[in-house]
Structures are given as structure tokens and as C-alpha cells.
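Below you'll find a set of structures to go through.
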Structure I
Amino acid sequence: MNIIDLIQEGVIKAIKSLYDADISAEQITMNSTRKEFEGDYTVVTFPFTRIARKKPDEIADEMGQFLVKEVDQIAGYNVIKGFLNLVVSDRFWIDFLGTIYHNDSYGQHEANGKKVMVEFSSPNTNKPLHLGHIRNILLGWSTSKILEAAGYETVRVQIVNDRGIAICKSMLAWQEFGNNETPESSGIKGDHFVGKYYVLFEQKFREEYSAWQQTASANTAFTNWQQDEKAMKKAQKVLGLTDAKQKAEAEGKSFNEEDFALALNKYFFKEIYKNTYFNEYSELGKKAKAMLLNWEAGDKATIELWKKMNSWVYQGFDKTYDKLGVSFDKLYFESDTYLLGKDTIAQGLENGIFYKKEDGSVWIDLTDAKLDHKLVLRSDGTSVYMTQDIGTAQVRYKDFGVDKMVYVVADEQNYHFQVLFEILKRMGEPYADGLHHLSYGMVDLPTGKMKSREGTVVDADDLVAEVVSEARKNSEERDTISSLPANEQDAIIYNIGLAALKFFIIKVNPQKRMTFNPAESVDMQGQTGPYVQNAYVRVRSLLRKAGDQDLSSASTYSDLQNQEKEILSQLYAFPELIAAAAEDYDPSAIASFCYDLAKNYHRFYHDLSILNADSNAAKAFRLQLSQAVANVLAFAMNLLGIDMPERM
């Protein structure tokens with residue numbers, strides 16, 4: 001029985017003995033004692049005033065006396081305004097350390113017999129992985145590791161978006177302008193190579209679109225739009241032109257009507273008409289759409305080109321995944337799944353889950369769940385994304401029989417997953433209660449947002465190279481590993497760079513938007529991966545200096561210091577923290593724990609002598625405590641996908 005259960009059991013007995021009343025553990029509010037007060041755990045006594053018919057302070061004092069007398073592990077107490085702060089005995093903490101310091105997998109829960117699938121990454125095959133994908137990948141990987149540590153059997157999957165008009169754009173650009181260039185002939189990594197042609201398509205399209213804007217057809221389209229009073233009001237509001245004109249008139253100044261017209265013209269062609277031009281006038285657009293139709297019709301040449309360019313991308317993706325240290329148990333491809341779900345929709349129509357409109361389209365009414373009506377099948381019988389997501393979920397359940405499915409997807413898709421989960425629930429899918437959308441905010445750089453089509457995205461490979469470069473600069477300034485062989489230096493620096501990247505991204509709660517700064521990520525003094533790694537390296541150096549020693553005298557240590565107790569309480573709470581992080585799908589909780597533990601160890605190391613402690617018992621105990629910290633830091637950081645170096 002753990003200490004929290006022992007305290008709860010003691011409180012239940014106290015209420016019965018002191019006030020002749022029965023309560024359950026659920027009625028007891030208990031927290032870790034705040035740092036400014038003496039104690040380890042705090043019991044809130046206010047809920048017991050009706051039972052005891054006494055003031056909270058009196059209840060706390062009487063309960064404290066009872067617990068000290070009846071619970072061996074409680075050594076003392078104090079009362080602060082009705083809060084009972086309990087002091088756990090040194091003996092409890094010393095015995096606890098003795099049972100875990102040598103366990104390098106402390107925190108791992110026993111298998112719970114449940115299986116969970118985590119979908120993450122899921123890139124498009126028209127461009128390389130970028131910074132946004134990195135947050136997705138790191139959240140998905142660490143979430144799957146945390147779920148494993150919490151006792152789940154975990155299946156890692158991704159669905160590769162390998163079809164559609166965007167894919168055809170890069171294919172067409174290579175076909176039209178590539179001159180049979182390949183990743184091998186150009187020396188460019190496969191996914192970067194294909195991404196180059198996606199950007200090239202956009203450049204060529206812009207040139208074509210810009211030229212078309214000088215034609216009579218373009219002028220007619222712009223003139224017709226200007227005659228739409230509602231559209232004009234909206235445009236002027238978006239551009240702030242109405243306010244500017246009113247301000248000029250109020251100040252008695254002339255308003256530049258020419259600039260006004262130019263602003264409207266630019267807005268119209270950039271924001272309003274671009275898609276219409278692509279679909280109705282663009283020669284490149286016609287070719288790309290024809291290529292998509294050929295792909296859907298199974299045209300041999302188109303399929304061969306598609307397979308060849310996708311193979312280049314997959315080779316590139318695999319190299320990036322290998323750099324990041326992640327892997328998948330199964331890949332699903334949209335080219336295989338985009339037709340799934342139609343049979344399910346037909347069955348749902350018969351069962352009254354869906355309804356058909358006069359035009360033949362199929363919908364579901366989710367207004368009672370505050371989600372509106374949702375299209376699940378077009379009038380021409382073709383699928384929408386919702387249709388194939390329904391079918392894919394069913395296929396995955398058949399493949400793996402999971403109890404839970406976790407989708408790691410940006411918060412732009414919140415509504416989509418609310419609808420998907422509600423539909424699967426109404427269909428009675430056996431896994432419907434285990435669906436979770438791990439929604440996360442987008443990642444910005446200090447310079448702002450990224451745009452794939454404009455080629456302003458920071459590629460994942462470039463970002464890894466940048467943080468490793470920052471780690472190298474940091475290492476050269478500190479000059480702590482220069483005596484090692486060059487290959488060992490490179491391995492350590494690469495390890496530190498990846499730790500910097502991963503920790504900086506994972507430490508932010510997934511739901512928050514974040515800005516990634518490579519230079520800040522490698523700071524040895526901030527809340528960073530290298531700072532945590534440094535605590536581990538410090539322990540490993542200490543243990544090497546200590547050599548093999550008999551640590552049995554640690555059990556006779558009897559004068560715990562506050563720095564030691566604080567670390568022990570953190571270690572004690574670690575298994576429950578893993579369970580909570582798994583329940584909340586929140587890797588940032590593990591990152592915060594690692595930072596706090598590292599910070600407390602650095603303070604402990606600075607404040608207390610270890611190898612020159614006052615007694616053999618103190619020395620042995622502190623070496624055990626150091627070993628436990630190293631084990632837990634290594635285990636916890638591994639849950640974030642981070643390895644620990646021996647030197648740095």
C-alpha cells in the first residue's frame with residue numbers, strides 16, 4: 001500500500017474513531033504540501049465540519065494527533081488554517097529509496113491488457129516534413145511511449161496522404177520542367193526533391209496567373225465583383241479601406257482613390273479569384289486536374305509516375321524519421337482508404353443513422369450534439385474525408401482490435417474529429433468510447449508563420465541541422481569534450497541537439513500555440529533538454545568517481561535533509577505522474593517533471609556533500625539517491641524520445 005492510501009485509510013479511521021462517522025476515500029481531499037510549509041502531504045479538513053461539528057482547525061489538530069499515533073509512517077503534523085500538513089517519517093523515505101534506486105525502469109506500470117493505437121505524422125507526399133510535422137511526430141511518439149509506460153500495448157500508425165490535386169501539382173511540374181532529373185542526379189534528398197517541384201508548380205502558376213490578370217477576361221471578372229455590393233463591403237472592411245477613407249474625410253484630406261482601387265484589385269486576385277482561375281482558366285490547372293482524373297482512372301503512365309515520385313519521398317521521410325528516432329508499426333495510405341466507408345454509409349441509411357437529400361447526397365443530423373448537419377456522401381456518390389475516416393477507423397479496428405484510438409492532428413481539425421467521433425459513437429463502434437483527438441497548436445518561428453507553397457517552410461532536416469549546429473557552438477564555448485575522439489564528440493553533440501529540439505517542443509502543453517527558437521533550445525541554464533541531460537551527466541560522473549561501493553549502510557541513515565526529501569517525494573510520485581500523463585495525453589507533464597527533478601538534483605549536489613559526507617551512511621544514501629535520479633531521468637526522458645549522454 002502506498003503512502004497516499006495509508007493516509008487516506010488513516011483519515012477514514014480517524015473520522016470513525018473521533019466522530020463516529022463513515023466516509024470514503026473519495027471524500028478526502030489531499031494534496032502535496034506547499035513548499036513554504038513543513039510537511040509532505042496536506043489533508044483538507046473543511047469538508048468534515050458538518051460531521052465533527054467543530055472548526056476546521058480543531059478537526060485538523062485532533063486528526064493529526066490520531067494519525068501520528070496510529071499510522072507508523074506519519075512522524076508529525078502542523079495545522080495551517082484548517083489544513084493538516086503531515087510529515088512522513090524519514091524511515092519511510094529511506095526504505096522507499098532502498099527499494100527503487102537500482103531499478104532502471106522504475107515508473108513502468110504492469111500491463112493492463114488494453115491496446116491503444118496512436119496515429120501521428122501523416123504527411124503529404126508533395127513536400128518534405130517540416131517544423132509543424134516535427135511537433136506532431138514528437139507529440140505522437142512521446143504519447144505512445146507514455147501510454148506504454150502506463151501499461152498499454154501501443155500500436156503506432158500513420159496515414160500517408162499520397163493522392164489528390166496537390167500531389168499531381170508536383171508530378172506535373174516534374175513532368176513539364178524536370179528534364180528527367182532525379183534525387184540521385186541532383187544530390188537532393190528525395191522528399192526535398194519532390195517538394196522543390198511543388199514549389200516550382202506554384203511559381204509557374206503565379207507567372208501564368210499574373211499574365212492572365214492583364215487580359216480582358218480578368219478585367220471583366222474584377223468589374224463584375226466590384227458590382228457586388230455585399231462583396232465590396234466585406235473587402236473594404238478586411239482591408240481597412242472604409243476606415244481610412246472616413247479618417248481622411250474627417251481630417252479634411254484627400255483620399256487616394258487610385259491606391260484604393262489598386263488595393264481592391266490586389267485583394268481580389270490574391271484572395272477571391274485565385275481558385276476560380278485555377279479551375280476555369282489555368283492551363284496548368286487543367287493539366288493537373290486531368291492528371292488527377294487519369295490517376296483515378298488507373299492510367300498506367302500516370303500511376304508509374306506517381307509511384308516513382310512517391311518512392312523518392314518515402315526514402316526521404318524514412319531518413320528523417322530515423323534522425324528523429326521514431327518508427328511505425330503500420331502505414332495506411334489514402335490511395336487505399338479514400339474509397340472506404342461507402343458501404344458503412346449505405347448500412348447506416350438503412351438503420352436511420354443517416355438521411356438522403358433530394359439531390360442524392362447523404363447527411364447526418366448532429367444538431368442534438370450541437371454539431372449541425374454533416375455531409376458524408378456527395379450527390380454523385382463520391383466520398384468526403386469524413387467517409388474515408390469512418391472506413392479507416394473500422395479497418396484499423398479489424399487489423400488490431402484496439403480499445404483506444406488517438407489521433408494526433410492540429411487544432412484546425414477540432415470540429416472534424418468531434419463529428420467523426422460522434423458518428424462512430426452513433427454507429428455503435430466498439431472502440432467509440434476510446435477515441436481521442438490530441439489537438440495541438442501550430443508552431444511558429446521568431447520570424448513568423450510558414451507557407452509550403454511559397455517555399456518558406458522550415459524543413460525538418462534543416463531544423464535538426466540547425467539545432468545540432470547550435471549545440472556544437474555551445475559545446476565549443478564550454479570546451480568540455482574536446483579531448484574525446486572526433487566521432488564521439490559528433491555523437492554527443494548530435495544527441496544534445498536532438499534533446500534540445502525535442503524537449504523545447506514537448507515541454508509546451510499541446511493545446512498551446514508555440515514559437516520555436518533554436519538558439520534558446522540549447523541553453524544549458526534554462527528549461528531545456530541539455531539542462532536535464534547535464535543533471536544526468538553529473539550523476540554519471542559522480543558514480544564513476546565513487547566506483548563500486550557497498551551501499552548497504554544507507555539503510556542506517558537517519559537525518560534526512562530537505563533537499564533529499566524533496567527529491568524523494570518527486571521520485572515517489574513518478575509512477576502516478578506517468579498514469580496521469582497517459583490519461584491526459586500530455587507529454588509536457590513528463591517534461592516538466594524532468595526539469596524539476598534535474599533542478600532539485602543540481603541544488604542537492606551544490607548544497608550537500610556526497611563523496612565527502614559526514615558518515616558512511618550519508619554517503620551511501622546520497623549515492624543511492626543520485627543513482628535513483630539518474631535512472632528516473634533516463635527513463636522519463638526516454639518517454640520523450642530523448643537519449644542521455646555519458647558526457648557533455
Structure II
Amino acid sequence: MASKNNKLDVAAQQRAREQAEVEQAFQKGITTLRDLIAPSSIEIHAAYFRLGTKYGKTLYVYAYPRQIYTGWLSSIINIDEVLDVSMFFYPVESEVVLKNLRKKVTQMQATIAINEEKGRTRDPGLEAALNDAEELRDEIQVGSERFFRYGLYITMYADSLDELSFIQHKIETIFGQQLVFSKVASSQQEQGLNSTSPQMTDQLQIRRNMNTGAISTSFPFTSADLSQEKGILYGINMHNNGLIIFDRFTLENANMVVFAKSGSGKSFTVKLEAIRSMMMGTDVLIVDPENEYQKLSDAVGGSYLRLSLNSDVRVNPFDLPHVVDSSEADDALRANLVTLHGLLRLMLGGATLQASGQTNVTAMTPAEEADLDQALIDTYARAGITSDPLTHTSPPPTMVDLYDTLVHMEGNGPALAQRLRKYTSGTFAGIFSQQSNIDIDNQMVIFNIRDLEDELRPVAMYIVLSHIWNVVRSHLKKRMLIVDEAWQLMKYEDSANFLFSLAKRARKYYLGVTTISQDVEDFMASKMGRAIVANSSMQLLLKQSPSAVDVLADVFKLTDEERKRLSNFPVGQGLFFAGANHVHIQVVASRTEHQLVTTSPVQMLQQQEEARMQAEAQKRAEQDQQKAAGGAGQQAGG
């Protein structure tokens with residue numbers, strides 16, 4: 001009987017071993033998370049380690065200055081290198097610290113007393129240490145400070161040992177400038193790697209005593225990464241993966257310039273900022289020369305005004321603002337006269353072409369400008385409008401009224417009237433020669449000028465901006481004005497001057513002007529173009545053509561590394577400047593935002609196909625439902 005039981009036990013053990021072997025073989029065939037994230041190989045050396053093809057090295061900080069200031073670690077966190085930074089905090093009981101401080105204070109006091117008795121020279125370091133210890137003891141005693149043991153480790157990565165040594169030298173230099181001293185974890189690189197990996201293990205155990213105030217200065221998110229408590233999300237800071245949350249109206253002015261080559265994401269970025277700003281209560285006004293903003297306008301219920309010779313939209317350049325500032329009420333007419341002078345020089349061919357440096361042969365002479373000035377004053381006077389602000393509520397004159405005034409004038413009036421006639425009764429009649437019939441009392445208003453002839457586009461942009469400026473001055477409100485393809489205005493001296501004047505005075509009326517251009521050379525070749533950049537506190541440089549990189553590098557004082565990256569950025573990445581700070585930004589959008597603001601033809605066709613398929617599926621579902629309802633009715637009738 002016993003022999004039979006023993007045989008059964010042996011057989012059971014054999015089956016258990018076989019099952020365990022099968023289970024072990026099965027587990028070896030399963031890919032675990034550890035297998036997916038583990039490097040292909042690891043080599044540990046005394047002064048460095050190698051993970052796959054990457055080299056790495058761990059440093060630890062062992063000494064700090066007597067006083068350390070907030071943000072001292074931001075230069076390390078924002079450095080454009082691959083780093084892992086770990087901090088370990090170990091709280092110490094206050095009773096233990098107070099007991100040790102009493103002993104230490106007593107020892108230092110005794111040492112100072114002995115030195116005085118023996119007539120030795122005083123030790124300033126010892127006296128400073130005594131003052132610090134007594135101050136810390138008092139603060140811990142009343143509970144305003146706590147005591148910690150603090151460890152700081154940094155692991156850096158590079159593609160070669162030479163690059164690794166260069167990064168080490170860079171980090172040690174930054175630390176040394178602040179009297180913070182570090183060392184390589186010699187013969188402890190494996191422990192250093194484990195201490196800086198997300199395992200919550202401090203295997204180096206190199207710590208320094210610190211109180212609450214000193215430790216708080218090492219808070220890792222105090223870097224100058226353009227993050228604020230209020231504002232909108234612009235993108236991700238590629239230096240530290242932090243969020244760039246910013247309010248442009250907190251700067252000295254809210255103006256912004258965007259430079260990028262076609263297809264690099266400039267319209268995508270600007271539209272994303274516009275829709276997010278609307279959620280913060282900002283009104284958005286857009287001059288759209290390429291019909292890129294209609295989809296966004298339809299989604300938010302905006303006003304989309306299409307300017308063309310066939311549309312019924314009319315804008316009268318003679319409109320006067322109802323000025324908010326009473327001190328400017330007397331100058332409202334005079335300011336509009338100056339604006340009209342620039343407009344008419346543009347319409348009559350009197351502008352100087354900035355790109356070629358040539359002057360139009362039909363430029364107005366001083367005598368013609370003098371006659372035009374008198375004609376403008378007379379035209380307003382015939383409508384009952386004078387320099388008296390009380391008369392500014394009368395219906396303004398139109399371009400037709402100016403034409404009539406010029407025709408009946410002596411001197412150069414009739415000749416100027418002939419040049420103006422195409423805008424009053426000729427090919428371009430109607431659009432700018434009648435009373436305004438638009439209302440921009442909406443949170444988003446878009447002026448589309450795509451269908452206008454090329455000759456009319458600069459004139460239309462000038463008149464639209466003038467009309468917007470009058471509305472902005474009439475009613476103070478938080479607004480953002482987007483001028484797309486601004487290089488078309490910069491080609492002409494008068495329109496460039498007007499855009500610069502608008503950008504310079506926008507802050508007073510709570511307006512932020514966003515100027516967008518893909519033709520960087522033409523824009524920056526103008527003196528006014530550079531002035532507009534100088535009067536913009538925010539700049540966004542996306543991917544540029546090689547010919548534009550040198551121009552922008554000179555204007556924005558870019559480093560060699562930034563210059564090299566500027567022509568190689570992928571779509572949606574660039575340099576974001578705000579005040580004195582600038583970061584490498586990645587513009588991100590949610591799926592819904594992306595569908596609203598994308599201008600990629602491939603993605604738009606894909607969206608149309610998805611919408612068509614959804615509509616067909618819905619239609620089939622409705623037909624099936626109708627058939628099912630009809631079948632149920634027949635059964636009930638039967």
C-alpha cells in the first residue's frame with residue numbers, strides 16, 4: 001500500500017514539474033511592459049554608463065552657498081539638453097534639530113569666547129554661522145520653518161562621450177556661477193541611474209541639510225517658461241514639456257507678429273489663438289485675404305463680410321469715429337483727413353513701392369496734394385461736418401461727393417477727379433463709394449477680400465483697417481485684430497505707415513494687433529516693417545525659407561543653434577518670443593479645434609469624406625427604421 005502511494009506522489013510531482021515548465025515557457029513568450037521600455041543593452045563604467053546607443057552620466061550636488069535665491073535651478077531645467085533631474089526630501093523632527101542646534105550654538109559661542117580671551121583675530125565665517133544657527137533655531141522654535149535633508153541628482157545623456165563631456169562642462173559652469181558645486185558619481189553610475197529614474201529610490205544618499213525657505217527656491221516649475229495664472233494655452237514648451245499659458249494683454253503692448261513660410265502652420269496657430277481668446281471674452285476682428293477663416297466664423301456664429309465688386313457689402317472711408325477720449329474729439333476730423341490722404345495717394349497711384357524702390361510715375365505733386373486737402377475739407381463741410389465735435393453725428397459724405405467737389409474745383413481738381421472716377425462710376429464703383437452698411441457688433445467679425453482684384457486689395461485692406469480703427473476708438477473693449485498677408489500693405493509707403501500707426505496706438509484702446517506675413521524679405525525691407533516688429537511685444541517665428549533666416553536672425557539676434565533650427569522646424573513648431581523671454585514652442589490643438597482651424601487640403605478632404613460617410617450612414621439608418629415601422633404596421637393591420 002505504501003509503495004503504491006509513493007508511486008502516486010512521484011507521478012503527481014512529475015506532472016507538477018511538467019506543468020511548471022510549460023507555464024515558464026509560456027511566460028517567456030509574453031511581452032511585458034518591462035520588455036517594451038527596457039533598453040537593448042546596458043554597460044556600467046566608473047565615470048559613465050551606456051544605454052543602448054546613448055551615453056549617460058550622473059552628477060550629484062554636494063555644496064551650496066550661504067544664501068540661495070528663487071529660480072536658481074531654472075537655468076538647468078530649461079537647458080536645451082536631455083536631462084533627468086531627481087530631488088529627494090527627507091523631513092527631520094524639529095526636536096532633534098533643536099537639540100543639535102543648541103549644542104552647535106553653544107560650541108560656536110565657546111569658540112568665539114576663547115578666541116577673544118586669547119586675543120585672536122575674529123573669524124567672520126564663524127560669526128555668520130552663529131547668526132544663521134540662532135536665526136534658524138528661533139524660526140524652528142516658533143514653527144515658521146521646518147528642517148529637511150535634501151538630495152539633488154542630475155543624469156545627462158548624449159550620443160558620444162565628447163558630447164557628454166561638453167554637456168557636463170556646461171552644467172558644472174551654470175552651477176559654478178551660482179556657487180553650487182557638483183561631482184560625478186564615480187563608481188556609482190548604476191546607483192545614480194537608478195536614483196534619477198522614476199523608481200522613487202535614493203541609492204546615492206548624498207544629502208544636505210536645508211530649511212523650508214532654502215528648499216523652496218529649488219521648486220522645479222519656477223523656470224521662465226511663459227506660464228501665467230491667467231491667459232490662453234499657446235502650446236508646449238519643448239525645453240521642459242511645460243505649458244505656455246499666457247495673456248498677451250499683460251505685456252507693455254498686446255501686439256504680435258507671425259513670420260512663417262507657406263504651409264508651416266501660421267494660420268493654424270493664429271486661428272487657434274483667436275478661438276481660445278474668444279473663450280476669455282476677447283472680440284476678434286480679422287482681415288482675411290484668402291478665405292481661410294469662414295469655417296471658423298460659421299462654427300462660432302461670427303459675422304463673415306465678403307468684400308467684392310458683386311457683393312452688397314459697403315464700407316465708406318469717410319466715416320468718423322465717436323471718440324471715447326474727449327481730448328481727441330476735436331481731432332477726430334483732422335485724423336480722418338490724414339487717413340484719407342494716405343488712402344487717396346494709394347488709390348490714385350501716389351505710393352512708393354518699397355520692394356523695388358521705384359516711384360510710381362503718377363505720384364501726386366505738392367500742388368495736387370494741396371488741392372486734394374482743400375477738396376476733402378470742402379466735401380465734409382458740404383455734408384455739414386466741421387471741426388466742431390457736435391457736427392460729427394451728421395451723415396458723412398462719400399467718394400462720389402468728393403468727386404463732385406473735385407470736378408467743380410479750379411486748378412488740379414478736374415484732373416484728380418478723372419483719376420478718381422473709376423472708383424465712383426467706373427469699374428471699381430460702388431464698394432467704397434456709398435454709405436457703410438456693415439455692423440461689426442459681434443464677437444468675431446471677418447472681412448474677406450479674396451474676390452477683389454489684385455489692384456483693389458491694398459486699397460480694401462487700408463479702408464477696412466481704417467473702419468476697424470474708427471470702431472475701436474468709438475467703443476473701448478478688449479479686442480484682437482488679425483491682419484493676414486500683411487506684406488501686401490508693406491509694399492506701399494502710405495499703407496505701411498498706417499499699419500505702423502495703428503500698431504503703435506493700439507494699446508491705448510485695449511487692442512492687440514496680430515500681423516502675419518510669409519514674405520519676410522519684403523516685410524522687413526520696409527523701415528515701417530521693422531518698426532512694427534519693434535512695437536510688438538510678442539513674436540512667433542515658425543519654419544522659414546533659407547533666404548529669410550539670415551534676415552530674421554539679424555533682427556531678433558538669434559543664436560547659431562536657433563538660426564540652424566529655424567529652417568528645419570517641423571510644422572507647428574517654432575520660436576515664441578514674449579518680452580525678453582523666448583522658448584521653443586510646439587503648437588497643440590484638441591481634435592475639435594483641429595477640425596475647425598486646419599487649412600491642410602488633405603485633412604479638409606478627409607473631413608469632407610468622413611462627413612459624407614456619416615450622412616450616408618444616417619440616411620441608411622433612417623430608411624431601415626422606416627422599413628421596420630412599415631413592416632410593423634402591416635403586421636398590425638393583418
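Where a number appears in this text, it was derived from the coordinates with a stated rule and is not lab data. Computed from a prediction, not measured in an experiment: that's the story for all the values here. Cβ atoms are built from the backbone, for glycine too; each structure is taken alone.
To test your reading of the models, identify which of I, II gives -0.34, -0.64 for log10 I(q)/I(0) by the Debye sum over Cα atoms at q = 0.05, 0.07 Å⁻¹ when calculated. It must be structure I, since only it matches. Of structures I, II, which gives 1.40 when Cα Rg over 2.2 N^0.38 Å, for residues 192-415 alone is computed from the coordinates? It was calculated from structure I.
Assign the value 15.6, calculated as mean count of other Cβ atoms within 10 Å over residues 376-383, to the correct structure from I, II. The read-out comes from structure I. Can you spot which of I, II the value 4.0 was calculated from, given it is distance in nm of label points 7 Å out along Cα→Cβ at positions 88 and 464? Attributed to the structure labelled I.
Quick one: Cα extents along the principal axes in Å, for residues 120-183 alone came out at 51, 36, 14 when computed from one of I, II, so which one is it? Answer for the origin of the read-out: II. Matching task: -18500 is the computed value of helix-only ellipticity at 222 nm (-39500 (n - 2.57) for each DSSP H run of 4 or more, over all residues; to 500). Pick the structure from I, II. The correct label is I.
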